[in-house]
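Structures follow.
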Structure I
Amino acid sequence: MATRRPRLGAVCVLQEVFGLTRHIADMMQRLADQGYDCIAPSLFDRIEPGFLRDDDPDHLAEGIAAARATPNPQALGDMRAALAFLGEGPKFAVGFCFGGVMAWLTAQHITGLAGAVCFYGRRIIDELDAPLRCPVLMHYGDRDAGIPPNDVALVASRYPEARIHIYPAGHAFCREGGEHFDAASRDLAIARTLEFMRSR
């Protein structure tokens, strides 16, 4: 009989532009296996209930359009509701791509978080006006064509308190089956994420 791990806290897992894909389910399962309750709000439901697209170039434009049609205040409201649904204990936001930007916004605008983890959020560069309200961990790939090194350097200079790791990988290196999937970088980033969360 399997032994249940002690509950360590709760995580709001934030989607890529493709919606609540198998990749997001996989990330939730990895966190749940370590003792975290998880919730993943469907942030594009007002555009299309149950929004879900294949994670391929043909559907990327639809996902980007959905992200652009989702105002930050609306997404923050949904994320506040999801976090409020979670139980007591340390609460975290962990996001990927579009969700990485959303995790950054939670760190800036939502109080009471133990920490936020941002995986390769390209539009973070557009959200550098507000202070961080919780510790932040960030993961970037050095071969990410959409996030130049100067952007990462600017984030680091504006927010020296943020902990930034750079990997020998491209964009979305955590998404298994994706064009730029890199298992070694994924595993290291997840290990660092878990260490960061346990330390809070």
Structure II
Amino acid sequence: MSKTVQLAIFASGNGTNAQQITEYFADIPCVNINVIIYNKKDAYVAKRAERLGIESHYFNKNSFLETDEVLQFLKERSIDYIILAGFLLLVPENLLKAYPDHIINIHPALLPKYGGKGMYGHNVHEAVVANHESETGITIHIVDHHYDRGTTLFQAHCKVEPNDSADDVAAKIHLLEKEYFPKVIESVVLNKPMPVEHR
């Protein structure tokens, strides 16, 4: 019997994506959400983890960037893949080296547009609206040494109407994240075909 794939989810905030991923894999026994790790002490994702029955651990910025504490923790738990779900720190070198091509992130725009430092969450949607884009979407990609620059695995698109607000765009992006992020993770970790975007 093949081994269960162990996932660690990294989050910094509310944790809606972390929750959706956890719920998706609840019915897939060969993939286990082993732990949710967060780097902001009051992040709501910790409460979500508790409700979901998933162990969660807080590590501060120093633990990530100046020590091997997080890496040792992941190794002790035999983690196979790291999933970034609203995680705002740049992933440190020691984790990139230990998990080459095994760290997956989602970005709420069609990279390479609207990527880079400071471009996350509502900042992205506000920029999309301000620039009168006719479409936006999500990009799921492998993480490398730069914000939002790693190899693209999958993109999904949505229209931006002329009268859409940043909140309207956020709602559309949230639907795409919910539909596709867990499926793309499943495709990568179980070596299955990528989902097909329905447009």
State the single structure among I, II that was used to calculate distance in nm of label points 7 Å out along Cα→Cβ at positions 24 and 144, giving 1.8. I
Which structure, out of I, II, was FRET efficiency 1/(1 + (r/R0)^6) of positions 48 and 176 (r between Cβ atoms, R0 = 25 Å, to 0.05) derived from, given a value of 0.80? II
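Taken together, the values in this text are just the output of simple stated rules run on the coordinates, not laboratory data. Note that the structure is a prediction, hence the values are computed from the model and not measured. Cβ atoms are built from the backbone, for glycine too; each structure is taken alone.
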